[in-house]
1. Among 1, 2, considering only distance in nm of label points 7 Å out along Cα→Cβ at positions 95 and 223, which has the greatest calculated value?
2. Looking just at percent of Cα pairs over 17 Å apart, for residues 119-206 alone, which of the labels 1, 2 belongs to the structure with the highest value?
3. Can you say which of 1, 2 returns 17.1, 53 when Rg and Dmax of the Cα atoms in Å, for residues 63-102 alone is computed?
4. So Rg and Dmax of the Cα atoms in Å, computed for just one structure, reads 18.5, 61; which one of 1, 2 is that?
Structure 1
Amino acid sequence: MARKYASRCATVLALSLLLGSWLYVSRASADITNLTVNPIASVTQVGALSVSGSFNTGLNDTVQSVTGTLTGTNTATGQAITPINVPLNFTETTQPGDTVRTFTFSSAAIPGDLLLLGPGTYSLAVAVTVNVPDGMGGTTPQTQTVNAPVTVTIPDAATLVQVVQAMINHTPAFITRAQKSFLKQAQSAANAPNAHALCGKLKAFANHVRAQRGKAITTAAADKLLKDAQTLIANCQHHGRP
C-alpha cells in the first residue's frame, strides 16, 4: 500500500512539473508582443540610419536589452558585410491601468558605419530581450527578433562628393594619396551642366578610381566608389541627370 501511494505521488509530481513547465513556456512565448520596426527611410552612405519602433511586454517583465544588427551582401564587392552594430535606446511609455508594458526605441547609427556599403538593400535585425519571472523567485531571459529592410542609396553626384570627402577624413583614411584629384573629379561631375556631360565626368571618375585601386585608395573604398559611379551612370543614361 505504501509503495503504491508513493508511486502515485511520484506520478502526480512528475505530471505537475511537466504541466508547470508547459504552462511557463506557453506564457513566455507571449511575453514580448507587437514588436514593430517603423519603415526606415532610405539612407546615403554618409547619412545617419534612423531607426524607431515599439513593443510590449508582460507587466512583471524587465527589459534586458534592445539591439540592432545590420547584415547583408555588399553590392560593391558581392561579399557578406561584417555585421554592423546599431545601438538602440528604449523608453517606457506605459500608462496607468495598462494591462501590458509599452516601450519605444530609436537610434541613429554612426555615419562611418555605412561608408563602404554599395547601393542596395540590407537587413536590420532588431532583437528585444526581457527577463521573465519563472514563478520560483528567479527570471528567465526571452528574446524576440524582427527584420526590417534598409536601403542604401547614392542619389546624385553631390552625394558622391560627400562620400569622397568622408573617405579622406576617415581614420584611417581610405584615400591615402592624391586626395585632391579624387575630390576634384567628383566635384567636376557634380557641376556638370547636363546629363551627357555628367555621364562623361562620372566615367572619367571611375577610370581614375580604377587606376588607383590598391594604390592611392584602398581596394574596399575603390570598389564602393566604382559601384556608386556605375549606379549614377546608369541613372543618367536612362533617366536623365539624377
Structure 2
Amino acid sequence: MQEGAATAAHLNGEVRRALITLNEDNSLVHKLSARNFISVTPSMLSRLCVPEPGQSGDGWLDDRILDICVHRCLQTAERVALVGKSNFFYPKLVPDENGHWAHRSVASWTRHEQNLFCENGLLLIPVNVQRSHWCLVVIDLKAGELVILDSLGPARFHASIVANIRRWLHAELQHREIDQWQQCAWKERYGATQSQDNSYDCGVFVVGFIQAIVRGGLEAAKDFGASKCIALRRDILETLMNPK
C-alpha cells in the first residue's frame, strides 16, 4: 500500500471511531454566535473520509463544516473577518430570477458589524458554487481588490461572483456613508494558489487558505496544497469533536 493510501486509510479509521463516539454521545454542539448553533451529525463526520474506490461517500465538505472551521480559524485572527459571520452570506448577494437585488435583503447580516471596514484589512467571503464547489473571495481593503482563491483555477462563473460582491460592496459602503472607497473600482485578480488533485477537496482548500491567511497574510494562501489535505481533514475532525 502506498504511503498516501495508508494515510487516507488511517484517517478513515479515525472517522469511523469518531462516529461510534458520536452515536454514544450526540450532544456535540458548536455555538458560533448567540443565535447560531450547529450540531455535529454522522453525515458531517462521514464527509471527512477520503473516498475509496467502490465505496459510497463523496468527501465534499458541506456548509456546516465550513462554518465551524472558519469560525475556529478566526477566533484569534487580527484584521481578518468573515463577512456576515457565516458562509451562508454569499447567496444573499445573488439577484433573483428577474435580475433584481436590493441591499435591504442583506443589510441585517452586517448590521452589528459596526467596525467591519475600519478594523480589518481582509474580508472573507466563502462561496458555495451550486452546492458542488467551494472557492474563496478575499476583499483586500488596502489594495482595493477582490482576490479570487480557487483550487481549480480560473473559471467563467467567477465573473458573476465578483459582480455580485462588487455590487454589495458599493451598496454597503454607501449605506454606511463611508467615503474612503466610494470611487474604488474593486478590480479582481486571481491569487496564487496550488491546485487540488481530485474532485472533492475544494472545501478543504478553502479552510487551508483561510488558515494560511490568518497566519501569514493573503500571499501565504499559496503555501497550502494537496499534500496537506489529509492532515487538515484530521484537524477538522478534531475540531468537530471538540466544541468550544
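1. Values: 1: 5.1; 2: 4.1.
Top value of distance in nm of label points 7 Å out along Cα→Cβ at positions 95 and 223, among 1, 2, belongs to structure 1.
2. Values: 1: 66; 2: 49.
Top value of percent of Cα pairs over 17 Å apart, for residues 119-206 alone, among 1, 2, belongs to structure 1.
3. It was calculated from structure 1.
4. On the way: 1: 26.6, 101; 2: 18.5, 61.
It must be structure 2, since only it matches.
A short reminder: the numbers here are calculations on the coordinates, not readings from a lab. This structure is a prediction, so every number in the text was calculated from the model and none was measured. Cβ atoms are built from the backbone, for glycine too; each structure is taken alone.
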